[in-house]
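Visitor: Presented below are the structures under discussion, each in the form of structure tokens.
None of the figures in this text is laboratory data; all of them are computed from the coordinates on show. Note that the structure is a prediction, hence the values are computed from the model and not measured. Cβ atoms are built from the backbone, for glycine too; each structure is taken alone.
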Structure I
Amino acid sequence: AQQLPIHVGVLESTDTPDFKMVLERLQKRQVREVLLAPLLLTSGMHVARDMAGEGEASWKARLEKAGFSVTPIFEGLGESPLFRQIYIEKARRALRTECQQDASAYRE
């Protein structure tokens with residue numbers, strides 16, 4: 001099985017995997033370079049401030065302080081044409097299912 005060098009973390013400190021857990025994984029694997037990418041539909045305050053901001057509490061600043069070279073991506077998933085197509089197809093399928101269920105309810 002292929003193991004991709006991807007480590008997913010969450011910004012909320014009350015959820016997991018949190019920053020500390022991700023940091024430990026990166027250090028254990030002796031990673032030196034990190035590409036920070038948001039798994040959010042749009043890029044907004046969380047990306048600009050919490051993930052990649054210049055403030056000392058951002059993931060970028062904390063990783064750099066721990067000795068990592070960090071490259072942030074500021075684009076949300078919704079900016080990817082491929083992701084948009086997947087999203088639109090899922091929405092269409094959900095609408096078709098909902099319409100079919102509504103039509104069935106009227107026949108009963």
Structure II
Amino acid sequence: MALVYQPGEQPVVYRSKHELPVLKQSTQTNFYRTKAWRELRLSILLKSNCSCKICGITSERGAILHVDHIKPRSLYPELALDKSNLQVLCEDCNIAKSNSDL
């Protein structure tokens with residue numbers, strides 16, 4: 001037996017697993033796992049000499065480097081794979097930058 005609660009609705013009782021609703025699998029692809037992103041990310045890292053654009057720290061000095069979208073993907077999805085919209089930032093500088101900082 002299963003009880004399913006949803007906000008604002010009465011609980012639904014299912015007496016067997018065969019009564020449970022079938023959930024559709026998500027068809028959305030994780031952008032950061034695509035071949036196109038990974039290849040572009042590597043080329044941007046190599047072009048930057050693996051150093052942060054803001055503070056200059058390198059991965060050799062222990063920095064975790066991110067390839068950052070200057071104009072965020074959430075607001076400009078059409079620029080997701082545009083080289084001119086990418087920069088290398090260390091984790092600290094990237095966290096300090098919000099998606100409203102251009």
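Visitor: Work out FRET efficiency 1/(1 + (r/R0)^6) of positions 9 and 81 (r between Cβ atoms, R0 = 30 Å, to 0.05) for each of structures I, II, then name the structure with the largest result. The partial results should precede the final answer.
Guide: Details: I: 0.70; II: 0.15.
Largest one: structure I.
Visitor: Which one of I, II has Rg and Dmax of the Cα atoms in Å, for residues 41-88 alone, as calculated from the coordinates, equal to 11.2, 34? Kindly include the intermediate steps, with their values, before the conclusion.
Guide: Working: I: 13.0, 40; II: 11.2, 34.
Only one of I, II returns 11.2, 34 for Rg and Dmax of the Cα atoms in Å, for residues 41-88 alone, namely II.
Visitor: Quick check: -13500 is what I get for helix-only ellipticity at 222 nm (-39500 (n - 2.57) for each DSSP H run of 4 or more, over all residues; to 500), calculated from one of I, II. Which structure matches?
Guide: Working: I: -13500; II: -5500.
It traces back to I.
Visitor: For which of I, II does Cα Rg over 2.2 N^0.38 Å, calculated from the coordinates, equal 1.47? Don't skip to the answer; put the middle values down first.
Guide: Working: I: 1.47; II: 1.67.
Among I, II, the structure yielding 1.47 for Cα Rg over 2.2 N^0.38 Å is I.
Visitor: For which of I, II does FRET efficiency 1/(1 + (r/R0)^6) of positions 17 and 57 (r between Cβ atoms, R0 = 25 Å, to 0.05), calculated from the coordinates, equal 0.90? Spell out each step's value before the answer.
Guide: Working: I: 0.90; II: 0.00.
The value was obtained from structure I.
Visitor: Upon calculation of mean count of other Cβ atoms within 10 Å over residues 33-40 from the atomic coordinates, which of the structures I, II produces 11.5? Walk me through the numbers on the way to the answer.
Guide: Details: I: 15.4; II: 11.5.
Corresponding structure: II.
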